[in-house]
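Engineer: Scrolling down, you'll hit the structures one after another.
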Structure P
Amino acid sequence: MLILAYLGPLSVVPLLVEKDDREVQWHSRNGLVLFAAWAILCLVDVLVVATLQIFGCLYTLLMMFVGLVYLALMVLGIARALRGERLLIPGISDLAARF
C-alpha cells in the first residue's frame with residue numbers, strides 16, 4: 001500500500017482501503033497532493049503552449065524537467081515510505097496534512 005500511495009491516481013486506493021493505518025493514510029494524502037500539483041502544472045503547460053506558441057519549446061523543456069522532478073519525488077517517497085520515514089516536501093506536505 002505504501003508503494004501505491006505515490007503512484008499518481010492509484011494513491012486513492014490506500015486512502016480508501018487502509019483507513020486505520022495512519023502512516024499509510026499520510027503517505028497516500030502526500031502522494032495524492034503531489035500528483036494533483038503535477039497535474040495542475042501540466043494543465044497550465046497545455047494552456048500556455050496553446051495560447052503562446054512562441055514559448056512552446058521553452059515550456060516543453062520546462063515540463064520535461066518538472067516531469068523528471070515528479071518522478072524523482074515519487075521514487076524518493078516510495079523509498080522513504082518503505083524505510084518507515086516520511087518525505088517532507090515544502091508546501092505539498094503541509095497541504096496534505098490539512099486533509
Structure Q
Amino acid sequence: MFVHTVFFWLNNPASDADRQALRAGLETLKSIEHADAAYVGAPAPTRRPVIDHTYDWSLTLIFKDQAAQDAYQVDPTHLKFVEDCARYWERVVVYDAVE
C-alpha cells in the first residue's frame with residue numbers, strides 16, 4: 001500500500017471563494033482511477049502541542065502500490081488540478097508512506 005497525504009496552505013486564507021475553489025479542485029482528484037480511496041478534509045478541532053492545524057485543506061490518497069501513485073502523478077486530471085489550482089496555495093507539503 002502507498003499512502004499519499006498532501007497539506008495545502010492558502011495564499012489568501014480569508015477568501016472563502018479561494019477556499020471553496022481549492023476544495024472543488026481537490027474533489028476532482030477523487031475521480032482518478034489509480035487511487036483506491038481519496039479523502040479531502042480541513043483541520044479537525046483537536047488542539048494538542050503535537051498537532052499542526054495551520055493548513056487549510058488536506059488530501060489523502062490510498063494506492064495499491066507506488067506504480068499506481070506514479071500513474072496518478074501524470075494523470076490528466078491531476079495535471080489539470082495543478083494547472084487550475086496552484087494559484088490558490090502558497091505552500092504544499094507532501095508525506096508519502098508505504099506499508
Structure R
Amino acid sequence: MTFNGSIPGDLRIGQTTRIRLELGQSQMATLIPRGGFYQSTGGQWIFVLDPSESFATKRSISIGRKNPKYYEVLEGLKPGEKVIVSGYETFGKNEKLILKKSK
C-alpha cells in the first residue's frame with residue numbers, strides 16, 4: 001500500500017488491519033439480498049410481491065454483479081419492490097403464490 005503524503009497517524013508499520021477496497025466507480029443499482037432462491041432459479045426469475053402483499057408472482061429478471069451479500073438486478077425489478085429470496089423448493093412450478101398471514 002502506498003500513501004500520497006504522510007502515513008495516517010493511527011497506523012503502525014507491520015500492523016494488521018481490515019480495509020474495504022472498492023474497485024471501479026460507485027453507481028446506483030437495484031440490489032436484492034442473496035438467498036436460497038438462486039439455487040432453484042439460477043437467477044433467471046424471482047417471486048415479486050404485489051403491493052397488497054397478499055400474493056407473489058413469478059417474474060423474469062437479469063442479474064449482473066454480485067458480492068457476498070447482494071445481487072445486482074439489471075432488469076425485471078423496480079426499486080422498492082419486495083421479493084421472496086428464500087428457497088423455492090416447496091413452491092413447485094407455480095406461477096403465483098397466495099400469501100396468508102399467520103396468527
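Engineer: Given that helix-only ellipticity at 222 nm (-39500 (n - 2.57) for each DSSP H run of 4 or more, over all residues; to 500), derived from a single structure, equals -23500, which label among P, Q, R identifies that structure? Could the numbers behind the result be given before it?
Structural biologist: On the way: P: -23500; Q: -9500; R: -1000.
Of the options listed, only P reproduces it.
Engineer: Thinking of P, Q, R, which structure, once relative contact order in percent (Cα under 8 Å, 6 or more apart) is computed, gives back 29?
Structural biologist: Details: P: 32; Q: 50; R: 29.
Answer by label: R.
Engineer: 3.5 is what came out when distance in nm of label points 7 Å out along Cα→Cβ at positions 47 and 79 was calculated for one structure; which of P, Q, R is it? Can you show the working numbers first?
Structural biologist: Numbers: P: 3.5; Q: 4.5; R: 2.7.
Going label by label, the one that fits is P.
Engineer: Comparing structures P, Q, R by volume of the Cα convex hull per residue in Å³, for residues 39-86 alone, which one has the largest value? Walk me through the numbers on the way to the answer.
Structural biologist: On the way: P: 53; Q: 107; R: 84.
Answer by largest value of volume of the Cα convex hull per residue in Å³, for residues 39-86 alone: Q.
Engineer: Follow-up question, since we're still on this one. Could you figure out which one of P, Q, R the value 40, 15, 13 for semi-axes √(5λ) of the Cα gyration tensor in Å was computed from?
Structural biologist: Working: P: 29, 13, 10; Q: 22, 18, 10; R: 40, 15, 13.
Computing semi-axes √(5λ) of the Cα gyration tensor in Å on every structure in P, Q, R gives 40, 15, 13 only for R.
Bear in mind that the values in this text are calculations on the coordinates, not laboratory data. All figures in this text were calculated on a predicted structure; none of them were measured in a lab. Cβ atoms are built from the backbone, for glycine too; each structure is taken alone.
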